[in-house]
Structure P
Amino acid sequence: MFNYYTYRFGQFLALFFPLKAVYALASFLAYFYYLIAFVDRKAVQDNLRVIFPGEKEKRLRRINKLVFRNFAKYLVDFFRFEKLDRRYIAKNIRLENLHYFDEALSRGKGVIVLTAHLGNWELGGVVLSQLGYPLCAVALPHKNKKVNDFFDSQRNKKGLKVIAMGKAVRGCISELKHGRMVALVGDRDFTEKGMVLDFFGRPMHFPEGPAVLSLMTGACIVPGFMLRNPDNSFTLSIEKPIEFEPSGDKEKDVPLLISLYKNVIEDYIRRFPQQWYLFRRFWVER
């Protein structure tokens, strides 16, 4: 969507001007992009129809516009990571149920932090790192090396270690065996080779990574989502660890475990559809 210099210019604006002004500019540009980006707009609208079957198109269009606006704000927040510190966290971020992470870490087998392309997952990872949690995140590399280096630099500056997707398995296993935390997004398999399961009643390629890593290492899966509030503050919402007793049969255990946390992701997307950022169709055609 953007090249390296566009991102750097966006970062300059985000750091130079007051946050409210940058949010306003980002919202304006997002609406303009919404008007001209026919393919992305249609993809979001089609996805919303699956999430809310039978809903009026007018309401879905309103949500669609908010998706574009909130994604623009997500980028602003990403550009402003340099300003993020413990004071910012105390003032702007409500922390819900962090004790679930502490309890999971106490088991000594590491923790798989499961999230989605919802709210501001990047901010969630950085906040946890700033709070002292031993977290690394698996990220899909950008095709442009300069863009990829820029994104990784933003994360690394705030203590968030990044493991590139495609080289993630060995790195994730090592982190978990040392009792640390690994963050994975679980709502989209970008290789389109994942297990096909129903998502909102339609088949979709689901990433197997969180389930497979949990079964291999014994690390429990703890869902967590960084959600934007109406006043542009955030709530980091942590759910109970996914409790699962494996049978030892991987072919049965993987889809069963995925189905447990898939339900959590579906629930959050239904509650916050205006913060779910997937700008392409991904359902498997029957």
Structure Q
Amino acid sequence: MKRIFFIMAALAAFFGCSGGNPAVQAFRREVIDSKGHLFIIGGGARSDSMMQRMVDLAGEGEKHVLIVPFASGEAEMTGAFQREQFLRLGVNSCKVMFCHKDSVDSPGNLALLDGVNIVFFSGGDQNVLTSYLSGTAVLQKIREIYREGGVVGGTSAGAAVMSKVMITGKEKNKLVPEESFVFIGRDNIETAEGFGFLENIVVDQHFLYRKRQNRLFSVLLDNPGLRGVGIDEATAIVVKPDNSFEVVGESDVLVFEPLDMPEGSGSPAFTVRILSPGDSYVF
């Protein structure tokens, strides 16, 4: 069931905000024009029933999967574990890409994508994943698979990379050295350029379980006009070609929408929508 809250970020001096936000006029609809689906998981457990939903998105024909585990510190183990699940779910083939960063665009790696209609990015460190793939022919080929009707999915780090403005996981200024993200403020959360499958949304993951509301609010203050989507563990959003998504899995997804406040009103404001499994959202 959808729940909607209106939140006024009241710490105007803390945010350095002196007036309304003219950049928030209308939400940008900048997305890759695609016939395919994104399957973005917030991390944590990946039940067979949830992953079966991802496999089924590839349609009625054969299902051929490529796992990209570069984000993981134990890439081979991660790839083997995820491969076993996909094979258990009845896909026709499942390959895993392993290589050094300087050989990503080798003919052999590009050939791994031939005939693939499901691509899955593992969890780990999203900065490592982008360092491997950003600007590569492999990533371009994955984009083409998505445009032509394929499925591109990812979990945790593999979820963070889906948005153009990517949260790196690093905080610039810690008030308490041993704790992270204890306040909301501008220019505090480090971001980098992700893969840009979603350009008008910032994706965050492990969201409720790790209490990441502060960092997503902070990123949105630095990027007026964008919306935030916080996906909890064991939960995913299915992004459809009609620019909507559906929530699947076990927990909730929060959507943060900036409001266009009157000039001189002070602090920025957001609508926060809480979406449960089965709920849909149009962006």
Structure R
Amino acid sequence: MAGNDRPDSENLARFRDDGVVRLCDVVAGNDITKLRSDFWHEVDQKFSIREDDPDTWFSNPHNPAGNGSRRLSGMNPVMADLRENNKLLAAEAAIQVEVDRLFGAGRWKPLHKWYSLLTFPGEQTRWSLPHTSWHNDEPIVVGDNEPWSIFVFVFLDRVERSTGPTVAITGSHRRGEAIASEKGVRSEREVRAFDHVNSGLFADPGNLRLLPVGQLLPELTSTNEWFRDLVADTADVRRVERYMGEGTAHGGIDSRVVDLTAEAGDVIIFDPRCLHTYSANVSDRPRQILRIDFRRTT
């Protein structure tokens, strides 16, 4: 992934090509340290879970549970209280500066609802590239090469592969653009379902042709062996090498699986039209990531 040691034009080109770009040191060290402290204070207050005490991670009824990702449920009140008490303002302001620098001033505005992507170590002890739950979160519109929203992941701590990062397929949104041009449908209902991010962008939403959410992966797996094998539950000792190293190319679009890893204070800007999924945290510490979404204004 690109970083913000590159010129903004290169970062923007990388985002448009890959659908993901990492910007380093966006939130200042003292601000990220304070935010991390405030975050864990709220988690402790609401769940009696402390970052430095593994015995508390799984000891109450709101315990992280399920499918190996071990995400803590019920985090909306934590994030709401942090926002209401202005604990997220410094991070949000720093992110807005970088978003404006990358895309142009005023083109993207925060939705102001923050999410916690805090996950804990699960039952797996060895990291593996997942084959399940690959999905995209936004339709792909014919003739519109930008998403309606962007996800901005904010790293409170270093996240490496063992910590269970999101994994994504670079260029999958552009493959979807080609499929939408051929097989796109008109669905005002699909457009209206996303009116919190697309209202005002289109004069006639009912006339848009798009590839609805959920159709990208089936289209790709039906025509492409690389994608078909990626979601197959088969033993493959070369799986990481094949998908994260070699990748695949078709129609001038390079695709490979990348893990969304970064250091504390970094952010990753992500196109929600890209295919992505979660991976298991096999480390000995929580994965500490927050997310704020931006909507396009023009």
Working back from 1.00 (FRET efficiency 1/(1 + (r/R0)^6) of positions 157 and 189 (r between Cβ atoms, R0 = 35 Å, to 0.05), computed), options P, Q, R, answer is structure Q
Candidates P, Q, R; distance in nm of label points 7 Å out along Cα→Cβ at positions 37 and 133 computed = 1.8; producing structure is Q
Ranked by FRET efficiency 1/(1 + (r/R0)^6) of positions 53 and 125 (r between Cβ atoms, R0 = 25 Å, to 0.05), the structure on top of P, Q, R with the greatest value is R
Matching 34 (relative contact order in percent (Cα under 8 Å, 6 or more apart), computed) against labels P, Q, R points to structure R
From the coordinates of one of P, Q, R, helix-only ellipticity at 222 nm (-39500 (n - 2.57) for each DSSP H run of 4 or more, over all residues; to 500) came out at -8500; that one is structure R
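Just so you know, all these numbers are worked out from the coordinates, no wet-lab data involved. Just so we're clear, the structure is a prediction, and the values are computed from it rather than from any experiment. Cβ atoms are built from the backbone, for glycine too; each structure is taken alone.
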